[in-house]
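In structure tokens below, several structures.
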Structure 1
Amino acid sequence: MIITVANQKGGVGKTTTVVNLTTALASIEKKILVLDMDPQYNSSMSFNAYDPHRSIYKVLSNEISLDYAIQKSQIPNLDVISACEDLAASEYELAEDENRNYLLKNYLVKIKDKYDYIFIDTPPTLGLLTISSLTASDEVLIPVQCEFFALEGLSKLIKTIDLVKNNLNNTLNLNGIILTMFDKRNSLSSLIENEAREFFDAKVYKFNVPRNVRLSEAPSHGLPAIIYDLNCSGSQAYIALAREFLEREVNRDIK
């Protein structure tokens, strides 16, 4: 299963979600690959796995093999493919390639069966890197910040997902929506949550990710928050989300 974590708005918790959800899944012996497609390479840094010489950019440029790009992280059962700053240039370098939207898919199909889940962290844009990630994926998971304009941006992203599904990947499905940076003391957070659940219903995960200082601190130590501080509210939220993620997968298989 390949899952893209996407939102065209920055600062909504995409990387935090990728890093901590995958760590929680790996801890219960799911075989995980994290593919960092964001030129800011925050996921790579969060796993202390940043390596521009073994990056996905080098793979897409045909300079190294995909197998060589895969690194083992400090987390058992979790591998990483690093991003790098040069990845931003691929939008221009591949502009003339008629197959550009399918390049990533053609690579990942070769290794898909080696993992239970491949998670793709995407940049805060809807350019080639995100479109090719969605084209390569089975599902898309959307973190949404509990702040003003969040739902407006979400509606635009849903339209983009539908366009990709209709034109490039007809098997792409919405896995769900995760509400992040939730502050129960703030009435706006509750308002956003109520509107999201009313409009998107069961697509919204039951568990919200709270605002939590430890979630913000962990990347500076090159660690997922779940390793940095297992007992903090942010870590516990992602553990609960991992359980719900697996429940959704089981229920989808039954259907």
Structure 2
Amino acid sequence: MKRLEGKIVLVTGASSGIGQVTAPAFAREGAKVVIASRSLEPSKKTLQMIKEVGGEGMFVRTDVSQAGEVESLIKKVVEKYGRLDCAFNNAGIEGEPTSTVDCTEAAWDLMMNTNLKGAWLCMKYEIAQMLLQGGGVIVNHASMMGLVAIPGGPAYIASKHGLVGLTKAAALEYAKAGIRINAVCSGVAITPLIERAMAANPPAFEFIRNLIPMGRFAKLEEIAEVAVWLCTDASSYITGQPIIVDGGYVCQ
């Protein structure tokens, strides 16, 4: 039996990487999947992937850092399907490595507007709809860098720490309303961006790989499956949690 049969699921940042793999994973479980992204052409590929597994999908171009666009996104979901059962707030950026001193104000603002404000705006309008219908599930895509830190990524690390805190706060606020809110804190996964970076600097990524107890980077599907599981009844007593999917890195 499909675990999300008939559910309406939203995936932001679905045009590439983890979002593009997670969207069809939801569809395989029987969900109708609305994908949101700033990029049209890559999103067409995601829609095709959804159809290839027998699913139904819809694309809504959205910049999650803009309140009006996020509000419009949720309205379009409800106009099309009548409700919103689950959301995977995945949209985010990684930025360029820099020190705290050298990080520019523009780079800081871009990171916060996308990774933290964007997730908050999505939650703001998702939760409002879920309150009207009596419940729902939200999964925010944070990072293991939302729990620990390394040098060279102050804005990214601050945004993901903030997202973990926001997840906990919102989960407490709406637990009695039937809305569960968790975060996936993923480790290094093999996205197209990471593949390009690995090709440019193999020794650096070999060093990083050796720091991971399991000795390898995550497959995108391994992150996707956790996000899907958190939206199913199998995780019905879990809320406010940063679920770490990192090959053992953080527990060291």
Structure 3
Amino acid sequence: MDKKVKTLLVDDESKSLQIIENLLSKYGPEFSVVARASTGLEAIEQIHKLKPELVFLDITLPDCDGFYVLEQCKDVGFEVIFVTAHDNYAIRAFEMAAIHYLLKPMNHLDFQEALKRFHERQGISAIQKRHQILHETINNKPEKIVLPCLTGFTFVELNEIIRCQAESNYTLFFLTDDRKVMVSKTLNFYENLLTDLQFCRIHNKHIINLNHVVKFIRSKGGTLILTDQSEVEISESRKRELLDRLKDHALGI
């Protein structure tokens, strides 16, 4: 019989702990729950003692947050599936870091997807980088984004992104070092993540980084020249929003 995956459950709600354990029993027979913890300090103690391979970790605990737990256990190799009842802002942070999460109340389809992602894990060092991006974004200091691509994950500084272009159900990222990264998510997905940062949707096919705008050329809709010398068409319906964003950006608003 194959060795089971040692799993720790961390949540201060006993009902949530029981739900996770029940779902594991039904959909994850290869996982073995070795302990439960209801506080961050208890979780830290159990992680160092039991060295689990997977931790279901609630972000909000009575004595600390989940990030403190990770910081205290960063030398112990384990994967994390976050559990959260947070609002849309926190959910966006998970998407920026390409980290899977379970939103309370949990459903069995999301749970099965979380287990699938565990089996497709990319290695502890990549996971730790993604946790750092998640932490920065939740603390309103987003500087990087994780782009899931065919070969794994690409870690990109936001300022390295010149523009994003829709390619059917994919998005093509154009970066400052002449790299192009194709991601299997739509441009609408990245519009929701990026456009209240330094990015603006200017066309049904284009999102641009305001930091990389060199010149605006007047015409019916208009055209932008970007720092890579690309010329990007502006939709007439989005022209006013772009000009307002450029003005605010120039003033540092």
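Read-outs throughout are calculated quantities, based only on the coordinates presented, and are distinct from any laboratory measurement. Nothing here was measured: the structure is a model prediction, and the numbers come from that model. Cβ atoms are built from the backbone, for glycine too; each structure is taken alone.
Descriptive notes on the structure:
- Of the structures 1, 2, 3, the one that 4.6 was derived from, the read-out being distance in nm of label points 7 Å out along Cα→Cβ at positions 45 and 149: 3
- Answer label among 1, 2, 3 for the case where relative contact order in percent (Cα under 8 Å, 6 or more apart), calculated from the coordinates, equals 25: 1
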